[in-house]
1. Computing percent of Cα pairs over 36 Å apart for each of P, Q, which one ends up highest?
2. Assign the value -7000, calculated as helix-only ellipticity at 222 nm (-39500 (n - 2.57) for each DSSP H run of 4 or more, over all residues; to 500), to the correct structure from P, Q.
3. For structures P, Q, calculate mean count of other Cβ atoms within 10 Å over residues 112-119 and state which one comes out highest.
4. With FRET efficiency 1/(1 + (r/R0)^6) of positions 56 and 208 (r between Cβ atoms, R0 = 35 Å, to 0.05) coming out at 0.30, pick the structure among P, Q it was computed from.
5. Using mean count of other Cβ atoms within 10 Å over residues 120-127, single out the structure from P, Q with the greatest value.
6. With mean count of other Cβ atoms within 10 Å over residues 64-71 computed per structure, which member of P, Q shows the largest figure?
7. Where does the value 32, 12, 7 come from, among P, Q, when semi-axes √(5λ) of the Cα gyration tensor in Å, for residues 88-135 alone is the thing being computed?
8. From which structure (P, Q) was relative contact order in percent (Cα under 8 Å, 6 or more apart) calculated, if the value obtained is 17?
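Bear in mind that the values in this text are calculations on the coordinates, not laboratory data. None of the values given here were measured: they were computed from a predicted structure. Cβ atoms are built from the backbone, for glycine too; each structure is taken alone.
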Structure P
């Protein structure tokens, strides 16, 4: 998807207008508009900033694989206690903009006779340039990814990023973390991809929801529409190491893994080993790993820099 930017050319045109007659000025304007459509003049679609200074990584302690792996400084005192007005329940207001609340909708979709409930906002009827779907983990539901105040306001940030950048954001229920859950998310992808053909779909999966993410990669229809997967405190799938996507038989799908070094549910070392195995098999595969030092199971949801990761995935895709 391409977003045209002609401001430098427009400025050049404006500088010449006083020296030209009306007809010649019109001719030059036509040339300017034509140039804006040429490769290298048009700029690729990317998400514009929103509260970047508040949500960017505090400090990178270690970096390897040309920046694909980073160990990020995480401090409970600063990033949890200092960010929340009510700990783990309500972020300070400076982290939140309630603009999306007025635009989000509670919706349902029929999936094989089941009623799937989800919350969505943005260009739902078409014209979206990107689509982000959040899949919760065990014990969660669609409300988790729509909560403006929890996780330090990070879900509010992705809602604002999508709303302000011609996107769609969806937080959905899933029936399970197996075939029915796959069918649920696949139906959402099919529905909103039909409304906005060509818009890349990014699926973010928390914890057990990662099983749905990996299942999407194995589904040809769904994976063909994916712009990337974000795995937050989640699982990995060893089968991917021998998949056609990794070995070059199919188009690569960018992967992001965010994990806390003190995650008591899924050990970070297994995720790092998976990352290293991917790099060993295909060194240029688009995968990134952010390890949040001293972070717990939910830390990646709080600390993942949505704009940084999605813009990277968009750049890989373009």
Structure Q
């Protein structure tokens, strides 16, 4: 990809688009990643309080193993309705699986939600939560370029005691292999070191993408759970968290390989947030892939060439996710 076309967003992976829909009055929103077809996918959930939809459809032993879109939403359980809107919008466009040629298009739209119900704003929606409408609007808004920070699923997000938000980052590994990450950061942990300025993810930063702050001198931090001492603060409520992410690669992977990519990408959360995967978070990473073929290996090589390529892609996904987390909070 030409440097002039590079956005440092997950949409640098060809075939992807992202759209936000934000309800400013309710301080919540939806972010949807659209694929230009049925992309192979996997998911890995490590937080103790997840809220998800259709994740089992992505299991390698099950039938589909792919997605047409992935939806991230605020609103806790109410936000799961956003995928209804996304599925309806895509079906009307003819996007989805068809069980018979003249049948209704059935989009596969896994989703995950974060808790922003205590973030302020008017949540008195009664019997009409806004998330289905926000899901519809996120599809209409989708494009290659999109905003970061307090928008979409990150509109009401918090990162410890500071604003969370939507972040994204990408990297070109050469030979047509591009890896990217999209994240909505809403963690109980902290994204910054003890100086309150430097991001934990600073070693992975590229070209000052999240401010360029660096630790001064030799820094040690032996606190295994920075930030959890604040749990009595009215701004940090137990159970009111979750960081949601999607990582993508421009290669042809199996569903099992996407699962491994998602598992490795969770390391990016661990590099950027302390602590992570707590009982209070519902941390979830989806992985999607489509594109060029990976190396194939004969049985005597035990698939080592392909596995090595997958390991490099998974490691890049973790780095991208760490960078995206810092970018999301920086932009917020």
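1. P
2. Label of the source structure: Q.
3. Largest calculated value belongs to Q.
4. Working: P: 0.80; Q: 0.30.
This figure was derived from Q.
5. Ranking P, Q on mean count of other Cβ atoms within 10 Å over residues 120-127, first place is P.
6. Between P, Q, the highest calculated value is found for Q.
7. The structure behind it is Q.
8. Numbers: P: 17; Q: 25.
This value belongs to structure P.
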